[in-house]
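For reference, the structures are reproduced in the following blocks.
Where a number appears in this text, it was derived from the coordinates with a stated rule and is not lab data. Just so you know, these numbers come straight off a predicted model, no measurement behind them. Cβ atoms are built from the backbone, for glycine too; each structure is taken alone.
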Structure 1
């Protein structure tokens, strides 16, 4: 397991309305199913959405659109979603030139969904993902490469196919649970 997954990281613990009520250690939140904030960021390139094949201790091998993580606390200060998104983007995707890396102003909020899902088949034991997940999109002009430490690979799906739920060659069961939740017509209309 990568050192990143061994680090103690504290996430914002939230109430049912999404208000921060404290902080909780990342793995404790996932073992106990404590409600917290997450984010998913879709990378769009020429009307294609980048699909990441997750290499992760939980929901390993599932498809993500295009990466997901959490805002976190650094020295007791909550790092906001957009800063966390840029950090995750640079960790999980490789850029030939740092100048090509998207800026916070390129990140567009789409919607948020509350969900709860269980993963029993992972490296850590029974996991309960319980989040209010915030979804964002970034339009790319230059494609990054997946970091092999965090991804088994990638593929593309057109935004049109995604909106029409024409997921071929993918099956809905292949997607991470937070992606399955967004694969509902009313959410996809916001893309």
Structure 2
């Protein structure tokens, strides 16, 4: 009972930490801190938090395997949902401030900036994971749940391609995302430590 209470409290604290950037964003907007191009600022802000939460959610399994931090597992869902939420805000910023809700302009915009299609595909693939993230969905889907959530590999690859492709000034930050993603993907694909077999009688 105590362990479940601590886990539930930790999850709520993680949600609180996850929405703190939005509080900072509102404060920046109130003091006029978005700069001369609010669309650029908001797009970068929400996109960065989306990919960081995605990478943090990917790091849970390697840390559990390599460091034995099994206590992190209940927080993976929250990190994934925070990534999905910030990615949704990222898309909304594009639709409202860049596209101006002019849906007919989207094909021409994609031709000029094809990385938009890559990012949008990553966001679309996040929806099945978000909709099946609950414990009830895990029990109901069984083995299919694991297959659905393997989409996270495609999502992170598309996300880092999206970031790298659109990098304008300096590739340092984009390369950092690529490196983090590669390390996490390799560490997740590696099998866990094999259990020693008991000696033959």
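Points to keep in mind about this one:
- Structure from which 3.1 was derived, distance in nm of label points 7 Å out along Cα→Cβ at positions 8 and 40, options 1, 2: 1
- Each of structures 1, 2 was scored by distance in nm of label points 7 Å out along Cα→Cβ at positions 96 and 112; the highest score is held by 1.
- Top of 1, 2 by relative contact order in percent (Cα under 8 Å, 6 or more apart), largest first: 1
- Given 15.7, 44 for Rg and Dmax of the Cα atoms in Å, calculated: source structure among 1, 2: 1
- Taking mean count of other Cβ atoms within 10 Å over residues 24-31 as the measure, the highest value among 1, 2 is held by 1.
- In this comparison of 1, 2, the computed figure -24500 for helix-only ellipticity at 222 nm (-39500 (n - 2.57) for each DSSP H run of 4 or more, over all residues; to 500) is attributed to 2.
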